[in-house]
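The numbers here are math on the coordinates, done by the rules we state, and not lab data. Source: prediction; values computed, not measured. Cβ atoms are built from the backbone, for glycine too; each structure is taken alone.
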Structure P
C-alpha cells in the first residue's frame, strides 16, 4: 500500500503545483482565475479532485515513514533521536533550496518543522494518535479558513515584477522573486498547512502502529472507501464548481472542508488496488519509492520549462496543456529512476538525505 500511495500522490501533487508554476500565483485563494471556459473546467476538476487531497496523502505517508524509520532504528540498534534530528535538518535544507530556487510552494520546510513536533508523539498508542490527528484536521479548518479569507490585495507592481521575472527575466531574476515569495508565504503556510500536515502525520504513524498500513484488506480501509469517498467527492466537486462559477468564497470553503473526507476515501480506494503488481508496475512502484527525487525533479523541470530562462511557456499555454506537461514531467523521472535503480539502491536525493540522516552513526548503508 505505501508504494501505491506514494506513486498516486506524486501525480496528484504535480497537477496542483503546476498551476502555480506555469501561471501567476499571486491571485487570492478564493479568486476564480480561469481565463477560458476550458481553463475553468480544468481548474474545477483539479480543485475538486486533487487540491489539498494529494497533500493529505503525501503528509499521511510522512507519518508512515516515521514509523518505518523507528522500526529500522530499533532493528539495527541505532539512536532514533539522532537519526530523526538529522533527517529533519536534511529536509529543512533541501526545502529551503527548493523553495528559493524552484518553487516557493515547497512543503519540505513545513514537514521538517511540524515533523519535529511529531517526534514527541512517537510513543503514543495508535488510538491516541488517531484521535489527535482527527482533532488537528478539525483545528486546521477553524484556524486556517479565517486566515485564507482575510482581506488582502496584491499591488499591481508585484504582478508586474512577477511577469518580468518569469516571462522575461533570467534564472537569477526568477530566484530572487521566488525567494522573496517563499519568505513571505512560509509563515502563513506553516499555520494553515502545518496543522493539517501534523494531523495527517499522526494518522500515518497510527496506521503503522496498528498494522493497518500492511493490511490493505483492513476493515477500516473498507469503511473509509464506503463512507467517505462518495460524500467527500460530491461535496468537493460541488465546492469547486461554486468556486469557479458561483460564490467563490463559499465554494472554496466547501472544497477545504471536504478535503479530509475525500482523502480518507482515496486511502480506502488505494488500499483496494494495493495488490501484488505485474513486472511493469513493479518497476514503476520501485521508482515511486524515490518520491523525494521525483518531487524535487518535478519542480526543477517545470520551473525550467515555464520560465523565460527555459522554454518560456509561462502563462502561454492552457491549463489543460500545463497539466499534461506536468503528468509527462512526472513520468519522465519515473522512467529515469527505473533505469537508475538497476545500478543504485536509492534515488539521488534519497541518497543525499540518507547520508545526512545517518551522519555520526556507524551505518550509512
Structure Q
C-alpha cells in the first residue's frame, strides 16, 4: 500500500474534489523525516479498505464495508480516549459529517484505553461509528505514532488523498474530496504535478526548513506573555539557558532538536505533582509531535534518596510516555537555574531562548506552549514549505 500526503493531522477522508477549484497543495499535513516520506508515498494510491476489518467492538452503529464506501469520500479519525485533543477532533469530524451527507466518517481507536471510549462518546454526544484497533494493524498501516489524533482523507477514486491532515486544513480537505467527481479524483495527482511544474521556476518563499531564520525574525515575532510569578527558580525568561544542554544522559532515544520548540520538564520519581503533570505533557507531545520536543529532565535528588539512571528507567517502564527523557545527574542545569521546587518547566523557542517558565499545572503553561509554536519563525517556515 502506498500513500501520498499533502495535509496535516490524523484523519482519513475518501471523496471527490472539484477540478476547477481544488488546490491540494494548500492543504497542510503533519509529519517529518522518514515518517513523512512514507506518508507521501501513500498519497494518490489506493486505500486498502480491507484494513477496516481490523476494527472491532464497534460503537455508534456499524462500520461501512469496502463496497458501501466505493465512490464516496471517507474521513478516518485515529484517536485515543486519554487525549483531549482527540475528543475535539471527533467533534469536528461529526460536524463535517452532518454538513456533508455523502461523507463517510469512521473513528479508529488506539489499541489501549478502549474501555474509556464510551465515556468520551457519551460526554461529547458523538454518534459516529467507532471501532477498536485492538491489534494496532490499522494504526501501523497508516504510520500513526502514539495515540494520535490523526486524520486521513480518501477520495471518490478510492485513493488516499491527504495523509495526516493538519486540523486547520481538515475542513478544506473534506470540501475538496466531497465536491469533486470520481473521474476528477482519479486525475488529482496529475493536476498536482502540473501545478508543481508550473511553479518550479519561482523561488520558494520563506527561509529553509533546515536552517534557522535570522535574528530579526525572532525579534519581530509576537511571543506569549512571560510568567510574572516564577517561583522556586531563577527567572530566565527572554534569555538563553544559563547552562547549555549537552552533558545530559539520554534515557530514551535522543530526538531531533534542531527546528523544534523545546520544553524541559524538571521532575523526580518521588514527586507526586511531577507525576500528575505527565498526562499534560504527553497530550502536548502527541498533539504537536512534529514541532515540539518535551524532555523530562530527571536527576533531582532529595536527602537520603538520590536518583540514578537505572531507577528512572525502572520507573518509566511502568509509566510510559510519548515524550523523551534525559538525566541531569550532575544537576548542572538544575543548579544554574536555581531550581528549589519541582515540577518546573521552561519553554524554549527554536533559537534557544526561554519564552516561558513555571509550574506545568498553571493554566498559562499549555497556552504558552501553543503560543510559542504559533509564533516561532522556524516552525512557521517549515509549515509554509510543506
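Odds and ends about this structure:
- Label whose coordinates, when distance in nm of label points 7 Å out along Cα→Cβ at positions 98 and 114 is calculated, return 2.8 (choices P, Q): Q
- Origin of the derived value -9500 (helix-only ellipticity at 222 nm (-39500 (n - 2.57) for each DSSP H run of 4 or more, over all residues; to 500); candidates P, Q): Q
- Here relative contact order in percent (Cα under 8 Å, 6 or more apart) was derived from just one of the structures P, Q, and that gives 21; the source is Q.
- P(r) over Cα pairs in 10 Å bins from 0, in percent derived as 5, 23, 29, 24, 15, 5, 0, 0 - corresponding label from P, Q: Q
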